[in-house]
Structure 1
Amino acid sequence: MTQVRSDKAFVEIRDVLKDFGGGSLAVNHVSLDISKGEIFALLGSSGCGKTTLLRMLAGLETPTSGTLVLDGQALAGLPPYLRPINMMFQSYALFPHLTVWDNVAFGLKREGMPKKDIAARVEAMLKLVQLQRYGKRKPHQLSGGQQQRVALARCLAKRPKLMLLDEPLAALDKKLREETQIELAKIIREVGVTCVMVTHDQEEAMTMADRIAVMSEGKILQVGTPTEVYETPATRFVADFIGNVNLMDGTLVVDERDFVEIDCGYCRHRVGHGITGSLGMTVSVALRPEKIRLNRAKPEGELNQVRGKVRDKAYFGSFTVYDLELPGGQLLKVSESNAERFRTAGPAEGQETWATWPDTAQVVLTQ
């Protein structure tokens, strides 16, 4: 069980369990601390428990056991409408018969806020999301990105202590989703609201969140900043789930305080960090494709290098990906940046080449 502790926790999730029956736990003894003003992402594949955890915070599901606390207030027994929390759904759930202005004002009217105050709040929210000119339009007259911003404005209008986002950009196409990620995070940070978001899209989590919790089978496997989770994954699952990675199994043959050596048969790794282990144990080496360099001539030394044949080559504009077939039949994925226009072409398909990497590029995984 991974736990994140903080003296200034704004959201406290303590040993929360959700059992729907049937022999499997949707959320399995999860504990987290989330700071005020933080954008926190729950990342994982479908069925990992992230949405169930979000729904428990919202009051749409009741924990089987454990406690949920927001700004010092226990949430147990509080119905959704009494929680200082707003949730933005994947579908946005805008009222099709209402204008943009009335959609944003809806929750404020239900609270009985004076009309003058409602008008000021709605105008402020529309200005924040840059939709002042669209107040009289209906949702169907807006683009997907504009609808998403209306839903965000409606959430923020009530000034919740906590905002929950359930796959907030899933309904957008790839290009618009990429453009909206930074914009959405900027608006949330500008307001200063604490936010917990659920996503299966690693790029979305990496772009928007201050910290990420990677979930699988109801458990949290690792919590950290996007850089920490990507560069120092704690498990094979996390390494494989976040970005592209080469995972190579081997045996620990040298174990020093500040470096280790792993024998993978077809290559030998020298890794510039120590591990908690014992000689002869089986481990995995995680190596990101962009940290590998290709050389036509054999490099000096014998560690952190392997010879292979280019089986596939794909040009993606800003980078080129190579699949190298190694002596034992394994595939090594290599990604090289195309930083220079019309740069010298790399090895062609069918050509043999050497792959090398520094001893700071790998991470040794023991689980």
Structure 2
Amino acid sequence: MKTYHFKAIRAQQADGHDVFCFAAEPADVLAFSEIERVGRDDDGELKGFQRHQVAPHIKEIRDYHTRDDALLPNAVIVAFLDNVTVKDLGDGIVDVVISVPEGGNRPGFVVDGQQRLTALSGIRKPGFQVFVSALICKDYNELRQQFVLINNTRPLPKTLIYELLPNVEGLPERFTARKFAARLVDRLNFRPDSVLRGEIRQHTNPKGVLSDTAMQKIVMNSASDGAIRDLMQESDLTPESMKKLEDEAFHLFNDYFKAIIAVFGEEWVGMNPKTSRLRHGAGLVAMGFVMDQLRSADLQRCDTYYDRFVRGLEALKPHTAWTRGNWQLGDVLTTPWNGIQNTPTDINVLTNYLIRSLKRSLRHLEQAAA
């Protein structure tokens, strides 16, 4: 067991939490703390939370700190879960002892400052110290919570913040809708039985093609005034019922995109946002409203949602121009297939056109069946 001793200044902040600051050499900080980068295990479960290294940024820091007059006044933030003891010495001063088991896991996790530490680790500069602002968390969830709250005001990739949300409890209310959407998008992207497995571009899946924010927007729109909202009204929102709600929402979305692939195969399979507006953010969000419309539509001889989606999309297909031709968006308004952009105005225009075309096509189906 290797131990590190520091005299630190303790700050009085939230009850039950130790927050203190001390100076340490970068090599020591890296010896007692991990930089746990975000990733996925073999089962698709999220692990870690730190973004990947930014090579140009690290080089810039390293180049500067090779100078003799280099300074680094801003502190690195490290969170601890265990193996740390704090003894009060009076007057706001504490004695901090950090223990690192031989061959075991380091007890600290770098919450902020990983690029600085990585840069400094490649420089031989004996005696150079950095400030360390440290806190002790009761568990891993609180550690992730602090990471999200601390970095949400910094220029951290929103995709990383959103991908972490499903695994963090106790966040402010403004994260709630996005958290449900992020959790459902996670399922669609990583569950083995999902037709969209690996298709959604996320921080841990950069090869994906579909925009994660567009997919989350579909979910949030549906939860606000669509199919998912209807499912929520049937639920008492207990943890058990929320799990059931997520399962139902997953199967609803999975069936819908399975139907999209069946009906619009040539305009979906192997395509990207530049070659098909169906895979584009504007097309995805607009088609989300189509899903909500079809779920509530009264279609005869459709026993499952998948059957209903396929029949409705087949009726809509002649009115679309995902990869070629023009959109006949109004009596005189014609737009090239790739003229639709990912702007609120274009999304609204495309959505209204698709819903009008769908309702008209469904009426013709009903008249033909009568």
Structure 3
Amino acid sequence: MIVPVVASRSPRAPLVTALREAVGPHPGEPRWPEAGWSLLHSHGVLRWALPGSVGGVDASPEMLLSGCVDLARGCLTTAFVYSQHLAACQRLRASPHPTLWPDWARRLAIEPLLLTVGVSHLTTSRQHLGRPAVLAEPEEAHFRLTGEIPWVTAAAQAQAIVAGATLADGRQLLALIETRQPQVRPAPAPAMVALSGSLTAAVALNGVVVAADGLIQQPVLGVMKTGSGPTAGSLTTSALALGHTWHLLDQLVNEARLRPDVQPVCDPLLAQATRLQTDLLAAARGAPQAADDTCGKPAPGTERLRARANSLVLRTAQIALAISKGSSFLETHPISRLTREALFFLVWSCPQPVLALNLEQLLRDPADSP
């Protein structure tokens, strides 16, 4: 039998356990994960992305990625909120602006502020409309932003949003918008199939003014491809999918202790999760990835890893549901919630190449297999 990666000796195992206990086995109405966010603060997670000069950890990409796997293994909603905070910090850090990141890093080191991002409309969301979701109009020494950011996690909780906007000529910019301004109006968070507690909602910008010399990224074509910040379908999304897979596998391993017939099902999934984690961490280090033909024809590394992560988390969720039988179809059963949460990876930060790989696998007819 293959032992799961996060064993009891892992320094983050207590955090994984605490996050699960904060959620509880039968969560009631979806709500903001206040306990989970407090745990990230008390366990030093909010310092992972901060430089050592302000008391942060200045974690390596590999450490950040493995940390995100563990957070998702504990509570996917909390991990998702943190991933958006981390993405905002990474965008600030990648900015050529000389003081933006140092100033915010000092602020973040003093108090547990929450940053988030609103950029999906630059890459995936509302691309079919033919007009910018958020328009940036130049006015002397500043830009005026008007429109609606369709998806902002923790919209009503965050202190600032890394927001994207598009100029009339098609160039795009990134700006940091503090949410306390009256021109920033989060909509009520809608109920979702899962992760409603993340309070993801649209945010209206009613003529928000941002200084031209204070932008995270100056206007350019394809701003999300600039700098070293995260992109749609980045490794972090794959890490969260893998962490959620481990959570499901923990449930299956517990079931196998009572039902020996479940163990032969667990072992292949554990092997695949272990291999995927090895490849994800290798990608974070910039090392070549191991060969794997799970998703058909090759694709660029990050997209291929994401497709593998999506496939694994969805297959594991379906297997867990099937093995748990009728009881798992009750809304109060833990597997029921974990299965719904697994569907999230089909729609979150899923660029076209990843979607194409997912669809290719889903469209395969078992009758075509030898």
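Each value in this text was obtained by applying a stated rule to the coordinates, not by laboratory testing. In this text the structure is predicted, and so the values were computed from the model without any measurement. Cβ atoms are built from the backbone, for glycine too; each structure is taken alone.
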Work out distance in nm of label points 7 Å out along Cα→Cβ at positions 90 and 106 for each of structures 1, 2, 3, then name the structure with the largest result. 2
Test item: semi-axes √(5λ) of the Cα gyration tensor in Å calculated as 51, 23, 16, pick one of 1, 2, 3: 2
